[in-house]
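Before anything else, here is the set of structures, which you'll find just below.
Values in this text are rule-based calculations from the coordinates and carry no lab data. A quick note: this is a predicted structure, and the numbers were derived from the prediction, not measured. Cβ atoms are built from the backbone, for glycine too; each structure is taken alone.
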Structure I
Amino acid sequence: MEETSTEKHFYTYRIGITLVSGLILLLGSLIASLSIGVYHINFSAVMGLLLNDDGSKAASIIHTIRLPRAVIGMLIGGCLAIAGAIMQSITNNPLASPQIFGVNAGASLMVVIGVVLLPDLAPNTLVYFAFFGAAVGGATVYYLASTGGGMTPVKLALAGITIHLFLSSIIEGVVLFNETSTEDVLFWLAGGIDGRNWGDVKLMLPWAIVGVIASFALSKSLTLLSLGDDVARGLGQKIGLIRFVSSLLVVILAGASVAVAGPIGFIGLMIPNIVRKIIGSDYRFVIPISAVLGALLLTVSDVISRFIAFPAESPVGIVTALIGAPFFLYLARKGGREA
């Protein structure tokens with residue numbers, strides 16, 4: 001009994017340390033994001049200007065350019081990490097993520113089609129295009145990976161890469177045949193949060209809130225589902241309903257993210273695997289910690305992206321791909337087992 005109590009205490013301590021450390025690092029990355037750029041602002045001045053807009057050039061840059069960019073980055077990073085955690089739970093597959101499952105590619109295709117064919121569409125309408133594309137892309141990969149003996153990590157990876165390349169080729173064809181705003185579309189397709197404003201935050205925030213709250217509500221069921229269908233069914237879980245609702249949440253979280261910032265990859269793959277490695281598979285804690293670390297990863301990646309072609313901006317998706325591709329290969333080499 002004493003050993004069990006000690007283990008419980010250590011587990012709680014580990015969760016607390018991970019969450020607090022993540023929040024402290026996230027705050028530091030936020031300050032760095034507000035400070036670093038073509039116009040450098042001293043770290044010591046950032047907090048004061050953040051709390052008090054004195055009308056100076058530095059304060060204007062922080063409040064109108066860098067703060068909304070940082071906020072949208074944290075929202076998208078958190079949403080993509082949660083979406084990946086949900087997907088890995090309902091498929092019981094560590095390789096599952098919006099990128100691998102074709103969710104990002106499907107959403108991207110529909111947004112590009114909407115932008116090209118209906119250029120006068122409002123951004124909030126394009127979100128629904130992204131939702132539709134995300135649902136179709138994810139469902140296609142799920143169907144292909146599940147046929148012929150059930151889903152395996154290798155089949156999921158092959159199906160996901162195939163659909164991703166197929167949809168990407170269609171996107172390239174659409175872009176080639178339409179030269180209007182091609183540069184902006186190509187930058188968006190690489191995954192970028194440069195130039196995002198408070199309007200984008202207002203567009204993203206309601207979907208993020210809905211997705212996060214619903215994910216918390218489903219966390220217990222996701223924990224049981226991650227133990228396997230038989231165990232979850234034996235404990236009274238309605239597996240079909242859980243998977244359906246969870247899939248809707250993935251579409252909302254990933255689709256809204258793609259509509260605002262393009263297909264930023266690998267966050268949903270890396271973060272949930274790292275979190276489960278640290279604290280285990282209790283989704284009551286996996287979801288919030290994934291959200292914090294996902295926000296941290298994208299914020300740090302955005303800061304790094306500013307140095308790639310300084311003083312020009314580079315898409316943040318380049319940095320997440322450079323970090324995430326080796327991680328994907330590592331997981332694939334392990335046969336899709338937990339990191």
Structure II
Amino acid sequence: MIIVMKAHYTPQQLEGVVNAVKAHGLTPHITYGVETAIVAAVGEFHIASLDPFEVMDGVDSVKRISQPFKLGSRQVHPENSVFPIDGFTIGGDEIAIIAGPCSVESKSQILETAHAVREAGANALRGGVFKPRTSPYAFQGLGEEGLEYLAEAREQTGMPIVVEIMSQTQLELMLKYVDVFQVGARNMQNFNLLRALGETRKTILLKRGLSATIEELLMSAEYILAGGNKQVILCERGIRTFETATRNTTDINAIPVLKNLTHLPVILDPSHSTGHADYVAAIARAGIAAGADGLIVEVHPEPTKAVSDGKQSLKPERFAEMVKQVKAIAEIMGRRVAPVKKPVTTGW
């Protein structure tokens with residue numbers, strides 16, 4: 001249920017509505033506008049009539065939420081959600097670029113990559129330290145050692161770090177280091193993890209599952225939003241189809257569809273969606289033209305020596321060329337790539 005307050009409502013009237021929502025066993029989520037506010041009442045809805053809320057002081061209108069995803073819907077939050085991530089914003093006119101290796105392999109590797117992608121125009125650094133690998137014998141990540149290397153890279157470059165979390169058991173450790181938690185495709189419906197992340201106030205980058213529908217992605221985001229964490233970024237990373245020419249099939253359609261359905265920022269991962277470095281720049285350009293709010297791209301100084309996903313990783317020079325192309329397309333779209341944050345130190 002959505003309760004829209006009248007213009008110039010009083011704090012007392014809003015409090016009365018919130019208390020009435022709670023009295024019906026529902027959870028109120030408030031979105032503030034310039035002159036009004038919207039109260040989304042979420043929970044098991046057993047109210048036969050909306051009349052009791054429609055006649056309350058300060059209430060302009062009441063209607064049911066038609067989408068199964070409530071808090072992520074534009075019915076509840078008509079305007080785009082825009083929020084800061086340590087030096088840049090996402091969801092507005094700026095396009096954010098996140099780049100880095102699939103896995104943190106060593107201190108020298110992540111520091112070299114961090115400086116290279118920052119120089120090329122990246123706003124945030126990605127790097128995996130706990131790796132969900134198909135084979136239990138493949139490289140599983142450096143764990144806390146990798147987090148320490150990422151923290152040093154952040155100190156030197158000024159870029160926030162984006163790291164994948166696989167389980168809620170890793171949360172306590174990672175909270176000490178990580179700026180943005182990435183939920184990978186395999187964990188999109190790990191509901192215990194999503195609930196735990198909903199209790200944090202860190203930005204969450206939620207990737208679409210390999211075979212997930214758009215609605216299923218939005219319902220997974222709802223778990224995080226329902227916990228009170230409003231800083232959720234959705235990521236289209238390609239879906240599994242019958243086609244084998246690429247690692248996955250990039251669902252470019254998902255970008256405008258998601259932008260129509262939800263107020264949450266939407267970014268594209270052209271690395272996983274293609275699985276081949278030769279196609280990454282083309283799909284990145286297409287994503288920005290389709291309305292994506294950002295990109296997350298795999299970059300490695302020596303892809304042939306990468307312990308994971310080397311085939312889809314760009315070398316720094318190819319990444320720099322891609323950023324130039326993305327900037328040109330962003331300008332055509334009336335947007336701009338977010339400016340690079342100045343480093344805190346110059347120790348490199």
Quiz prompt | Comparison of I, II - label where relative contact order in percent (Cα under 8 Å, 6 or more apart) is highest | solution = I
Quiz item: Thinking only about distance in nm of label points 7 Å out along Cα→Cβ at positions 15 and 215, which of I, II has the largest value?
Solution: II
Quiz prompt | For helix-only ellipticity at 222 nm (-39500 (n - 2.57) for each DSSP H run of 4 or more, over all residues; to 500) computed as -25500, the structure of I, II it came from | solution = I
